[in-house]
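Take a look at the structures below.
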Structure P
């Protein structure tokens with residue numbers, strides 16, 4: 001992944017994660033009937049957690065020297081990304097005292113849903129791009145073959 005693409009993706013992911021956090025808190029308040037007032041510190045902390053959760057995406061940035069990654073490199077980077085993202089998110093949640101024994105299962109489930117959804121979104125987009133590139137390559141080869149057959 002190039003840095004320009006990574007930064008664009010990180011911005012979109014940041015917006016999505018922030019929005020989903022707010023919606024998640026709203027749903028939890030509805031389910032548990034909690035007080036809906038929120039201190040300004042918590043509102044400021046949402047984007048901080050979101051930023052910390054998208055920064056590990058930079059692990060997928062690679063230099064111009066290497067165009068493709070091997071399957072093992074991709075798996076290692078993905079595993080490292082999950083570990084760094086989970087560490088950053090859960091570290092901040094513990095630091096902000098948002099994670100305790102009563103809500104840990106909900107927050108872990110929420111994290112996994114958001115992580116898997118973002119990963120699936122990126123994978124689908126990458127496959128669509130690969131399909132488009134393959135179609136263009138095939139069209140080029142077909143045109144080239146028709147020229148040589150004449």
Structure Q
């Protein structure tokens with residue numbers, strides 16, 4: 001596979017010596033090359049590292065969805081996570097699932113101990129006001145340990 005990600009360089013016309021870059025995907029269509037931006041404009045290396053991390057997370061989520069596609073849905077009670085998978089890794093994977101019903105089903109398929117560990121992780125270490133954390137906090141039943 002050829003390298004499809006490219007750096008798009010831009011000079012800020014308003015401020016002299018102020019450079020920005022973004023990440024783009026290189027398309028070659030009918031002999032023409034077009035680089036389409038897929039990240040925010042970055043003003044520092046640290047900004048770019050955050051954008052790269054987001055792209056990596058998105059690709060990891062695609063792998064998880066592909067795993068479900070090729071294996072079929074996980075049987076009830078089988079979360080698909082290896083026993084040594086960390087609670088943070090489990091949450092990162094769950095948080096990346098775009099379909100809410102699959103997200104809830106996958107969380108609920110964890111065994112009791114892991115479900116409670118993941119719930120504790122989300123409640124104590126993650127934002128429950130945005131993203132999947134907000135869905136979790138709205139649907140989690142502390143009494144049963146399941147999302148409803």
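Only the coordinates and a few stated rules stand behind these numbers; no lab work does. All values reported here derive from a predicted model rather than from experimental measurement. Cβ atoms are built from the backbone, for glycine too; each structure is taken alone.
For the reader, a short list of remarks on this structure follows.
- Label whose coordinates, when mean count of other Cβ atoms within 10 Å over residues 99-106 is calculated, return 15.5 (choices P, Q): Q
- For relative contact order in percent (Cα under 8 Å, 6 or more apart) computed as 13, the structure of P, Q it came from: Q
- Each of P, Q could give Rg and Dmax of the Cα atoms in Å, but the derived value 19.7, 61 comes from Q.
- Each of the structures P, Q was assessed by FRET efficiency 1/(1 + (r/R0)^6) of positions 27 and 123 (r between Cβ atoms, R0 = 30 Å, to 0.05); the largest value belongs to P.
- Entry that produces -14500 once helix-only ellipticity at 222 nm (-39500 (n - 2.57) for each DSSP H run of 4 or more, over all residues; to 500) is calculated, selected from P, Q: Q
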